[in-house]
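What follows is calculated from the coordinates using simple rules that are stated; it is not laboratory data. Since the model is a prediction, treat every value here as computed from it, not as a measurement. Cβ atoms are built from the backbone, for glycine too; each structure is taken alone.
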Structure I
Amino acid sequence: MTPVERFEDLIAWQKARKLTAAVYQVTRQGDFARDFGLSSQIQRASVSVMSNIAEGFERNNPGDFSRFLTIAKSSCAEVRAQLYVALDVGYLNQGQFSELMQQSTEVSRLISGLKKSVEKNR
């Protein structure tokens, strides 16, 4: 197995990027687009997931990378919490909610696996 040389090659980052695009897509529609507080917060949280994976990777220090992955995973939980709010107030239908929840849960699992791998190889 060849070592990953760029953060863009990490599956966790690739999936976080897709999650971020999906979050932006839904937050630009209907009442969600007019709720500047919630739409901005969930957008920032999703961007934080992919940004922290990238920043931690580029530090070239396993301890730093592990810490940034913890932050990314926490931001992913923030996205999930905000998805519940969006569902509860009617900004998302059940299908949209389920799809975004599935994506964010998968990203969280991938980050956990990546963090375990980084810590094992420290």
Structure II
Amino acid sequence: MPLIVYGIPNCDTVKRARTWLAGRGADLQFHDFKKAGVPPDALDAWIAALGWERLLNRQGTTWRKLDEPAKAAVVDAASARALMLAQASVIKRPVVAWPDGRFTVGFDAEDFAARL
């Protein structure tokens, strides 16, 4: 399984993660949510491994722009999944699929170093 970084290219955290990984010679693939969308099967695997609460970015601009009924409708994995598929920017970034089959969300240099 290759190292895949999922995210949005203009996201600062995604940029930092990609730069950090490239600087350490990591052979990675980048999956752009804006161009390629969110792969439903991958999203299901992330939710199973990490939990929908951890993937949902309630601090971001996309979440803040949602109306209150839309926010209130996100109550479980199914409703969060539907929102994440419809609006990829509400997913915390980057999501990294590591060669060992595990996933992480966000960027932590120490954690990344331990995984390489």
Structure III
Amino acid sequence: MTNTMTYKGYAARIAYDDEDGIFSGQIAGITDRVGFHAETVEDLRAAFHEAVDDYLETCIAVGKPPQKAYSGQVMFRVSPEVHRKAALAAELAGKSLNQWAEDVLDRAATDPAGG
């Protein structure tokens, strides 16, 4: 079971409050705070779509470009040994290190439990 929803390139993390009996969500990956809630999953999906659409319309109305969750550029440091192993794995796979790393990260993000 995933606790996320996606729409128009935006993702939201979903939570359930048993005491109040409602689902709530917030768009992830942007600094603008955009939240929504509903009592059923179907209504929550509609509320999420409405929140994204309202966010985009509001940005246009105030002349502000809507934030996108991520730029596609990732910078991080690894040990020289990990760098060497990754570069070798990429070369053996016939890919650039960037292509190889994107494939590995995509697989890991698609199946974070690893199984």
Give the label, chosen from I, II, III, of the structure having the highest value of Rg/Rh (Cα atoms, Kirkwood Rh).
III
When distance in nm of label points 7 Å out along Cα→Cβ at positions 14 and 94 is computed for each of I, II, III, the largest belongs to
III
Assign the value 15, calculated as relative contact order in percent (Cα under 8 Å, 6 or more apart), to the correct structure from I, II, III.
III
